[in-house]
Structures are given as C-alpha cells and as structure tokens.
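Heads up, there are several structures right after this.
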Structure 1
Amino acid sequence: MGNKVYLCEVQCVPEGKMKRVDVEGLQPLAVFNVGSQFYVTSNICTHNVAVLTDGYFEGEIVECPLHGGSFNVKTGEPCSFPCEIPVKTYETVVENGKIYIAE
C-alpha cells in the first residue's frame, strides 16, 4: 500500500451509519460502518450525480435519494435500477482509531 489519506475518527461513524467526508483533491467520499468494519466509496451516485449520504443506508446497501437506485457499499456494485455502473470503492485502513484510505 502506498500513502494513506486521513478521513475521520472511528467514533464519527457509529455502527450502521454513514458519513460524508470531503478531502481536498478527491471526489466527495462516503464512509460506512457495517458491523464495525469500515468501507469507503465515492459519495456520488453514478446514475444522476446525487449525494449518496443524503439517501438511506441499511445493512450493506445505500440507496440514492434521487431515484431509489442502490449500491453495495462493500463492493460498489449496483443493486437496483436505475443504477447500472458501480460506485468507486477505496481500500480502507483503520489505525489507532482513525480511518484512512490507501492512495
């Protein structure tokens, strides 16, 4: 793994919740806590440029607030129409209570 980019503290994303994170030079990101495991994706729906963290999140699935399409946050794969293109996922690292992505 190359460089790490700091996103937020673990306690900022309680289990079953999501958080928007903005990092200079990167597209908006979404951090998801699934069973105390953290996953990071692009925060922009691939169908129609909506903010995923404005939507609904349950289990491993985030639903876009605009048209109801959804994605698996672990894989980025679309789960329902009208979404057909996966969202970008990032390798996630947790160290000393801090969440990072690998760059």
Structure 2
Amino acid sequence: MGDIYLLLGIFLIGWYFWYLRKVAEIAKVHAKRHCEQQGLQLISVFRKSALPRFNKRQGFYIRSLFDFEFSGDGESSATGTMELYGLKLNAVDMPAYRI
C-alpha cells in the first residue's frame, strides 16, 4: 500500500513540474502578444509564484504570477506583471513607460 502512495506522490510531482513548464510557455506567448499589440519589445518573462487555489466560480486552479520586462524605446526597460488562472490570462499590469 505504501508503494502506491509513493508512486502517486512521484506522479503528482512530475505532473506539477510539467504543468508549470506549460504555464510558463503560455505566459511567454501572452506577454509577447501583449507587447506586440502595444508596440513594445519583450525582453524576458519569469515566474514569481504558482499556488493552487479553489473558489466556487472557477473550482480548483493554479494561480500563477509572472513578471515580464519590456522596452518601449529600446534603451530603458520596465517590468510588468501578468496573472494567470490555470492557462487563462486574467490580468496584465504595466507601469508607465517611455516610447
């Protein structure tokens, strides 16, 4: 019986790692699309946190926060924040930037 729990634990850890990689790729696509729409240059995307959540409206999901660096003039950079619920983009917050 203990072997089943061990295998289940290993499977869940592997799934979670694979899922976080998938979310990171989706976040990069969202950040790139958002920067292209705004006429900006995307520099980098990195994860701040990813935590499981539950609410009545969306059920169980993983809330991921990402920071992304972008440039409006090619010289300076600014940092924006993206929030994903599962694989869906929920919010993008960007500071004022130079064009």
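General remarks:
- Computed 0.95 for Rg/Rh (Cα atoms, Kirkwood Rh) - originating structure among 1, 2: 1
- Among 1, 2, which structure scores highest (criterion: mean count of other Cβ atoms within 10 Å over residues 12-19): 1
- Comparison across structures 1, 2 (criterion: relative contact order in percent (Cα under 8 Å, 6 or more apart)) gives the highest value for 1.
- A value of 19.6 for mean count of other Cβ atoms within 10 Å over residues 28-35, calculated from one of 1, 2, originates in structure 1.
- Which of 1, 2 yields -13500 [helix-only ellipticity at 222 nm (-39500 (n - 2.57) for each DSSP H run of 4 or more, over all residues; to 500), calculated]: 2
- A value of 12.9 for mean count of other Cβ atoms within 10 Å over residues 44-51, calculated from one of 1, 2, originates in structure 2.
Bear in mind that the values in this text are calculations on the coordinates, not laboratory data. Note that the structure is predicted; figures quoted are calculated from it, not measured. Cβ atoms are built from the backbone, for glycine too; each structure is taken alone.
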